[in-house]
Structure P
Amino acid sequence: MKQLFTRTAKLADYLVAVVLALVPLHAFLTVWGSSLVGHYTVLRLWDDVVLLVLVGIACFWLAKDTALRSWFAASLLVRLIVAYAGLLFLLGLVSLAKGDVTAKALAYGLLVNLRFLAWFLVTVLVAQRSSWLSHNWAKILLVPAVLVVGFAVLQYTLLPHNFLAHFGYNATTTIAPIETINHNKHYIRVQSTLRGANPLGAYLVVVLSAIGVLCMAGRRRIVCGVFGAAALFALYASGSRSAWIGAVLGLGLAVWLLLNNRRGRLIYGVTSLAILALAASGFLLLRGNVAVQNALLHTQNHSNVRISSNDAHASAFTSNAKDLLSQPLGDGPGTAGPASEYNTGHPVRIAENYYVQIAQEAGWLGLALFLSIITLVGLELYQRADEFRLALVLVTSFVGLAVVNFLSHAWVDDTLAFLWWGLAGIALGSVPVKRQGK
């Protein structure tokens, strides 16, 4: 039995590492693979298949290890996640019985809303059984990031705009090879190897937090500086304004937490306010400039686009936020968000806000449970930030990503769902417990 525990722990380590390393390349690999062998939808589920295998391994551990099972069952976080999942399943069955959701939309809605939480719990258990992931998280995160950032820079500077079309990218069947600001081909938004410009920006919030923490901790500052500059350029090239805000908040919080004296924090606060004032003044002075209008406002004077992206975001939020008052119990998974595109015979409801989406699907109770889960995760990461750099990276990027999810459905994206929540599981699970079978 001891040998079986050891082998399954090693296998789980490798499976988690493979997923974390490959999800930043997930979109590129699946689109390219489908152009060679077909079956695009099936290929997109490879990470979910790995998750299913790991769930089986985790269930075996819990069945055989009394101490691990007791620790797991006693966790408030685990209980909240189980309650949230139970509520989503219940509401989904009710909605399906009433004919408000199709089986396909329900299945996809449950998948995207629960898989990152299931992945989080699995990686917590994997980290409990082995310290390998906690010792190698920086390499697993940053080595693939070099490829993503490098390709983003090339995509913006040297490569032709339709370069990804050679790998099967197509706006109709898979993913558009390039994005633009308000359909203006002179203002492109790069996506690198991710599903789009906004997912790239959200991913870079995590990468930049890691670079910032490692740099300020004195780890290879020259390398971090060069790589950080390239990552910032890639973030700019993504054109994701929510990610810009998220990155500033994340890096700003990292600096604040690492400054452990009152004088340093006072100087930092005053400097930050001065920079903010200069940035605001610069924007007011240059607000009539076409480049500034497109980069910051995503629109311009005399634009040929009748409805700007800002108007579309505001309209989507306003129309969907009304559901929070009219339907406080929620309509069930698959009736809102990206999954609602599969809800044939019913309107597609995209709020451009993940929290509104959860309230539409799971009601006020579901939103309260979800907010409790992410708040508790954030607090536990903060408590460990002093002793574990990964926890500091995650708590700072969490603040930025919380803002990003106000303006998009970021937790639905494969890369962020598996990467951030997997790393969070590693950070919170790396606490030894007395175990049987080892």
Structure Q
Amino acid sequence: MTLTASGPSLRVRTRQLFEREQQFIAPGLQTIALLSELAIAEARGVFVTDLDGNRYLDFNAGVSAASLGHAHPEYVAALKAQLDRVTVGSYTTPVRAELVELIASLAPGALRRTQFFSGGSEAVEAAIRLARSFTKRQAIVGFTGAFHGKTAGVLPLSDVSWKDAVGPLAPALYLARYGDPADVRRVIEEEARGEIAAIIVEPIQGTAGNIIPPPGFLSDVKAIASEYGGLLIADEMITGFGRTGWMFGCEFDGVEPDIVTVGKGMAGGFPISGLISTDAIVAAEPFSLPSASSSSFGGNPLGAAAALITIRTIVRDRLAARAAQVGGYLLDGLKQLESRYAFVTQARGRGLLLGFDLMDRATSKPLAATHCQAFFRACLDEGLILMAYNARVRIHPPLILTEDEARLGLEALDRACQTLERTC
């Protein structure tokens, strides 16, 4: 098992198509797509192949979306079969009925009601509307470093530098320091005036760098939300459905949220998201009124088929357990890199959601952007795709990753570190 050496001189057709598209596509694409300049011909399992035949190990997986990897045969078969039946509409279908039953059997505690949407922001906005419908309150507390989407209703809760430039931002949305229960209380008392509809939290902060909170933090946040009469919303877009070694990330702390938002990996990359809650909470009006929480594409038959086969496969093949096992192997490897290279620090992970920092230990500052991007390109030249262009490197391969494939990725990372060491 090998990766193809893929320096810029070996990506001619790929770069030509990238540049052709750039003449017409609007700016604002994901950084990983812009910096890699990749054009993909096909993908199978944990590997993708560009137009020049270069083969890459995918440690990005569409930002945790491709749970089953690429072109999983059962996934492909399920979607093809559904294409021959029905693909649009909000009517009941066998696949959607089976999907909501399956989710109810897997979700924590009393969470058994699911509503579907098209993307993460839409689901999180719906969760906020649901919390406000149930509590009859307005204030939502989130956390620094969080990312819940870019639409107007959640942008104030997302830690993006440009959000004030596209204001005005929605009111009654506040931020506390992630990992600090005392600051949650301060924000509730001083900014929300002691009254909240909900606290929204990522069990692990993905966009911030796959940051794991202190043990017990989620339990503390749940207790604080209950104390002030609010709900706990767990945003599990990235952590849901096996990614962390648990079916849901909040289960690591034994926490049962009031509302869970899900997406990304739940349908193997198909654009479907959702929220899960209890009978009592989803009955709240106006959320429960006809058409009040619906979405044109949410829960359509094709999306439901994608989610059903993905989640069934995760359960049947025990991919959460595999994520814990292979993720542990990867984390051990990252810690070995940390011991060998002065600029690799803070190796961390839970399941197949891992990361490390690129730091100048002499100054205790993150490596400059130029060095980080050079590291990203060195990884690419070694045939490895991952979010390594910032000082906080993010790793989230498909859940089907084997230890042999993980070893291949660690070897590529080691060679990329050697390249960076020569230039830093």
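Computed quantities for the displayed model
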{"read-out": "Identity of the structure behind 60, 57, 43 (criterion: Cα extents along the principal axes in Å, calculated), options P, Q", "value": "Q"}
{"read-out": "Test item: helix-only ellipticity at 222 nm (-39500 (n - 2.57) for each DSSP H run of 4 or more, over all residues; to 500) calculated as -23000, pick one of P, Q", "value": "P"}
{"read-out": "Distance in nm of label points 7 Å out along Cα→Cβ at positions 132 and 276 derived as 2.6 - corresponding label from P, Q", "value": "Q"}
{"read-out": "Per distance in nm of label points 7 Å out along Cα→Cβ at positions 28 and 364, the highest-valued of structures P, Q", "value": "P"}
{"read-out": "Winner on mean count of other Cβ atoms within 10 Å over residues 108-115 once structures P, Q are ranked, highest first", "value": "P"}
{"read-out": "Read-out Cα Rg over 2.2 N^0.38 Å, for residues 220-355 alone, computed value 1.44, structure in P, Q", "value": "P"}
{"read-out": "Value 21, calculated as relative contact order in percent (Cα under 8 Å, 6 or more apart), assigned to which of P, Q", "value": "Q"}
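The numbers here are math on the coordinates, done by the rules we state, and not lab data. Since we're looking at a predicted model, the values are computed, not measured. Cβ atoms are built from the backbone, for glycine too; each structure is taken alone.
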